[in-house]
Structure P
Amino acid sequence: MGKTLAYKILDAHRLNGEMIPGTEITIKIDQTLTQDSTGTMVYLQLEAMNVDEIKTELSVAYIDHNMLQTGFENADDHAFIKSVAKRHGVLFSKPGNGICHQLQLESFGIPGKTLLGSDSHTPTGGGLGMIAIGAGGLDVAVAMAKGTYSLTVPKIIGVKLSGKLCPWVSAKDVILYVLQKLTVKGGVGKIVEYFGDGVKELSVTDRATITNMGAELGATTSIFPSDENTRQYLASQGREQDYVPFSADADAVYDEILEVDLSELVPLAAKPHSPDNVDSVSNIGPIKIDQVAIGSCTNSSYTDLMKVAAILKGKRVNENVSLVISPGSSRILRKLAENGALADMIAAGARIIENGCGPCIGMGQSPRSGGVSLRTFNRNFKGRSGTKDAQVYLVSPETAAISAITGVLTDGMGCGETLPAIAPETFELNESFLVRPDGCKKCEIPVDMGPNIKPFPLNEHLPEMLKTTVTLKAGNNITTDDIMPSDSRLLPFRSNVPHLSNYCFELIDSEFPKRCRQAGTCTIVGGENYGQGSSREHAALVPLYLGVRFVIAKSFARIHRSNLINSGILPLVFADPADYDTLSLGDQLVIEDAVAQVKAGDPIAVKNVSNGRIYQTNANFSALETEMILAGGKINYIKGE
C-alpha cells in the first residue's frame, strides 16, 4: 500500500511514535514563523525557558498584524520582538515587508520541509509541498527551543482534482466549494491532500490560497505535491535551488476522497457569518455593496492583484463603494509600481493600504454600520471586521474587483468582460526589510521591554479536587474571536493579559469577566467545534487568568484544545451530548479525585452539585498531554523535566 504525500513527510521527520491515526508522534521542525499579534507571547515564553540557542534550521519573526500605531504599545511590542529575535538568532521582518505567509512562501518555504507557525493560516506553506501547521504560541516557542513538535497522527482526506477552471473562476472558488462540502469542522483531526490531473492547472499561489483556507475546515494542514509548477515558482523568486519534487505514491490510499471537477465550478461566495455558508454568486444575486477589500494572506499574491488591476484598468470604482487593496509583500508592491498596475488601480479609485493583514483582523477599514463588505479574506465571523452588524461575504479577487465597479455583487461569468492571461514575472531579492542576526552572544543583547508588556499567567499543578462555577454557557462554533476579540482596540494589548481580561467574551456575554472574578474558579460550557478560528493562545491564557479550570464542550477545534492543555485547562468532551442541555449558568461543578481520574484516563466524572447529575466526559489525553495537565501546563512541565 502506497503512502500519501503527507505521511511521507511526517514519517521522514518522525522522531518517535508510530504512523497510526489517532496516536501521538513527535516530529522534527525545520522552520518556524511568528507574527506580532501572537509573537510577543511566544518570545516571552521562549525567554522563560532560558534556552541558549534555537534548534530550528530557520525561524522568522514577522511584523504584519499590529502595524496601526495609534499609541506606543504596538511599537513597543515590535521593539521587544526584535530584541529577543536578535538574542536567539531569529530573522526579523520589519513592518511593511508584508504578510508572514506570503513572505514565507516567497523567500523561505522549501518542499518536503516542516513549518510550525503561531498563526492558524500557516498551512499556506502546503501550496509549496510543505507540512505547514498552525499552532499556539507556546508550541512554537518549544519548537524553537527543542526543534520538535508533538501531534496526533491525522487521517488523510484526498481531494481529487480534475478538469480546468473556467474564466472568472479561481482558486478561491475551489476552497469555498470544498468548505461547502466538508464544513468548518469537516477537517478536524485530518490533513487535506490534493492530487489528480487538475493539480497541474493550479499555480503555487493558487494552491496557497486553497491550503490557506484549509484552516477554515479545521484541518491540521493541507498540502499539494511539489511539481514543475513548484519549480517555476521557486525560480521566479530566485530560489530554484530549493526545488525538490514530492508527490504521493501512485497507489496511495486515503481515508476518504472528495472529487472536484474544476471545470464545473462557478464563482462562489461565503455568506455571513461563516466560511462554509457558501452559495453561488448568481444565486445570491446582485445585492448592493458598500465596501470591497482585496488582500490578506489568502489573496494578495502578484497574480491575484494583476487580475484585479486588469479588471479595474480604464474603469471607475462605483461611487457608493470603498475599495481598499493591501498587497501581500513589498516585492509584489514594487512590481505593481514598476509595471503600471498600481497606477491602474489608483486611477480607478482604489485605496492602497500597507502590506499587511489590516482589515482581515479588524485592524482598520471597518465597514459602515449595517454595511455589506465583499472581502477576499479567509474569515467572515460576526464582528471580526470591527463592525458588529456588518454583513461580510468572502469572494475571489475577480468577483471582488468586478463588483467594486458595478456596485453590486456580480458574477463575472455573465459580465461580458475578458480576463487577460497574467505573464510570469521574476522577482528581485530585497533584504531592505529584513534584520538578520549579527552573531552576538545572547548575554550581550538586552531585552527591550516596554511598560505594556506584562508577564503571562501560569497555572498550578492539578489539585486533587476541582470546584468550579459555570460562568458561561456558549453555543456551537464559538470562535477564538468570540473568546478574545481581535480588533484595533485590543490588538495593541496582546502582551497585556490583565487588560485583555476585561474584554473576554464581550461579543457573547459582557458580564463574563465579572462573574469569573466573583466565582474565583470557573467552568465554560460549549457546543460543537468550540474554539474554531485563529491560533491565538490568548483565548486560553485570558480565561486562565480569569480562573477557568476546565471547559466542557460537545467537541473542540484542534489548536484551541492544544492551547487549553498548554495552559493546564482541561478540555472535556460530553460522552452524551444531551448532557449539555442540563447545565445552566451558575451551576456548581466538582471533579473529585481529579489527579487520579486524569491519570486513569477516560471517562472523567464531573458532578453537578446544583442538580445532582454526574456527567461522564472524555478527554482522550495522550501520555504527554496527561503530564502537562498534571503539571498545570506546558511551561511547568518543561521546567520539571
Structure Q
Amino acid sequence: MNNIHEGVIMIRGKGTGFVAHPDLEEDVVIERESLGFALDGDTVEVKLKNKVPGRRQEGTVERVVKQAHRELIGVVKERNEGGSTIKFVQPDNRRIHIRPILPQAGVNDLDMKVVVEIEQWANPLLDPTAKIVEVIGRAGDHETEMQAIIRSGGFSKEFPESVQQAAHELFENKEQIFADALKDPKRRDMRGITTMTIDPADAKDFDDALSCQTLENGNIEIGIHIADVSHYVRSGEPLDVEAVERGTSVYLVDRVIPMLPEVLSNDLCSLRPNEDRLAFSAVFELTPQADIVNAWYGQTVIHSDKRFSYEDAQTVLDKNEGDYLAELTTMMTLGRILRRKRYANGAIAFEQPEVKFELDERGAPIRAYKKHRTETMLMIEDFMLLANREVSTFINHKSKDLNRDLSFVYRIHDVPNPDRIEELATFVHALGYEFETKGGVVEAKAINQLMKAVEGKPEENLIKTASIRSMAKAVYSTKNIGHFGLAFKFYSHFTSPIRRYPDLMAHRMLRHHLDNEVIGPKETAKYEQIAIQSSAREAEAVSAERDSIKFKQVEYMLNKVGEEFDGIITGVADWGIYVQESGSMAEGMVKLSSIKSDYFEHEAKKYRIKGQRTGKIYRLGDEVKVKLVRADKDEKQLDFELVETKK
C-alpha cells in the first residue's frame, strides 16, 4: 500500500481530520497537530504513519494540493489573550477549525458578519492573521444572514453586464426569434390542443406544461412540454457560460437566485398562460391502462390555456367541477396508474415533509408549517418522471439501432454501500422494525416495506432521513449506471432547463441525436466535466437552502423561550439527546446534565439513554414534551429541557 495518498480532507470537532483511502476500510485519521495548513474540504497529500496495532491508521498532511476556501465568512468577535484584547473571526462554517485574527479590525466591526482573506499563516498550530475584504452587515439581521448564505455558496443574484445585455437583446428581438422558429419544419404546432401548467401558487418560472386529448381509437395523447431554453441560450455564448458556472437556481426561504436572468426565466422561456411559447416536447400515446403505444420527441410551439396552482387543480378534482375537469380527471387517472407501476417495479417512496415559512415585511418568520402535498403535485411528478425516463430510454434504443454509443447526460443513482445498509439495519431493528438485508445488499422492495411500516408513525421522518442518508447520492454523468431509488435502467433530467443546467444539456444532446448528428469524444468529455461540476453546484445549492431554513427555524423560536412543545427524539449522544419540534421541525438539544431526575448514561448500541437509579429510558424515535430554554441566532442553536415523555 502506497504510504503517500491524495484525497479530500474532512475536519470535525476542534480539529480532527479524516481522509478516505481506497485500500482501507476506515478513513485515515489526522490529529490537529498533523493537519498542517489544511482546512475542511481541501485536497491534500497525506503521508501514512506507522500503523499502531489496535488503532486506526493515522496520517500527516504533507501539503495542500488544492484549497477549498479562498475566503471565509463569519462574525467578528474578541477575546483576551495575554492581557490584550484580540479581535478574530468566528467562521459560520463550523467545520473550519481556525479562528483568524484581525489586526486591523476596529470596535465598529464587532458582531458584524464579514468576509475575510487569510494574509499570513506561518505556524499551522497558531491561528493565521486575516483582513476584512467586505462587511456584509450586522450578524443576525435577516438580510445579512441571507447574503452570507448566498456568498458562502459562491452564488450571486446579480448577473454580469455582458449576460444582462445578451438577455436584453433576446427579449428585444423575441418576435423575430419566434417567427423564425415557426419556419422550422421540424417544429410541431400543438397550439390547438388543450394545454395547462400546474405549479406552486407562488411560481414565476413555468418549466413544464401538459397537454391532453383523447384520440379516436380511445387512447390518450399526453404532451409533456418543457421550456425550449436551448433555442434562446446557445452553447458558448455569455448566457450559457454564466449558466454553466451557476449550474442551478437556488431556492432560499425568501428568494430565488436564478440560473438565468429573470427576463428569460420568468418571461421569454417561461410557459406562461394565454401566450404562444416555444417548447421541447415528449408526446406519448397512452392506452387507458397507461401503456405507451407511440412516442414522439421534438421541438414544438404551444399555447397554455390555463395556469393552475396545485391547490386550484386539486379543488377542481375534489369538487368534480370546474375548468378542464375532463382533462384533469384523465391525467390524474393515468398518473395514478404510472405511480402504482413505478412502485410495483421497485421505486422507493422517500417523500418527506418540508417546512415553509410565512414572513413579515422585514423577513421575520411569523409562521412555520409543514408543506401540504396535494395529489396534483404527485401527478405532475408522475408525468415528469415518465418524460425523464423515456427520453433516456429512447437514446438507448437509438444507440442499439445504430450499433454505436450515443452520448447523453444521465441522472444516476448507485446501489447503496453495504456497510451503510448494515448500519441502517441495526438502527431500524433497534426501533423495532423488520428490515431484510443480505450481507449489506438490499432490494428496493425491502426499503419500500420499511417505508410502508413507518407510515404515519412518529418516527416516520426519522427513519426516512436515516434511509436517505444510507443511500448513494444521485449525480449527473454521461456514463449510465441506472437509478436505484427510482428503479429505472435509464433516467435523465429533461424537465427543468430554466433552473437546472443538465436539463439544458439533455435538450441539446437529444436534438443532435434526433438530427443524426454525431457527438464526438471531445464533446462528450466536455459534457462529462460539466456534469461533474453541475453535481457539485447542486450540492452547494442544497446546503444553502438548508442553511436558510435552519436560520429561519431558530429565528422563529427566538420569542418562544419558556414555551413547551411536542417533539421526537432524533439523535442520541454522550452529551445529550436531540429533539425535533413537531411544528417548525426545528431541532435542538437536551443536555444530559439538564435532566435532574436521574443520572443518565448513553447506550450507543441501543440508541438510547438510561437512568442509573430509575431505569428510565429515552430512545431514538420517542415522542417527548420539551421546554425551550435557549435560542441562539448567531450559533443557529436551540436548547431544550425535557418536560415529560408522551409515549
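Rule-based calculations on the coordinates, nothing more; no lab input. All of these numbers come straight from a predicted model, not from anything done at the bench. Cβ atoms are built from the backbone, for glycine too; each structure is taken alone.
Things worth noting here:
- Mean count of other Cβ atoms within 10 Å over residues 145-152 - highest-scoring structure of P, Q: Q
- Comparison of P, Q by mean projected area of the Cα convex hull in nm², for residues 129-304 alone - largest value held by: Q
- Answer label among P, Q for the case where Rg and Dmax of the Cα atoms in Å, calculated from the coordinates, equals 27.0, 89: Q
- Structure with the greatest value (metric distance in nm of label points 7 Å out along Cα→Cβ at positions 73 and 153, set P, Q): P
- When mean count of other Cβ atoms within 10 Å over residues 105-112 is calculated for each of structures P, Q, structure P comes out greatest.
- Answer label among P, Q for the case where distance in nm of label points 7 Å out along Cα→Cβ at positions 81 and 529, calculated from the coordinates, equals 4.2: Q
- Source structure of the calculated read-out (distance in nm of label points 7 Å out along Cα→Cβ at positions 321 and 553, 3.6) within P, Q: P.
- Structures P, Q were compared on relative contact order in percent (Cα under 8 Å, 6 or more apart), and the highest value belongs to P.
- Which of P, Q yields 31, 14, 11 [semi-axes √(5λ) of the Cα gyration tensor in Å, for residues 9-88 alone, calculated]: P
- The greatest value of distance in nm of label points 7 Å out along Cα→Cβ at positions 41 and 633 among structures P, Q is that of Q.
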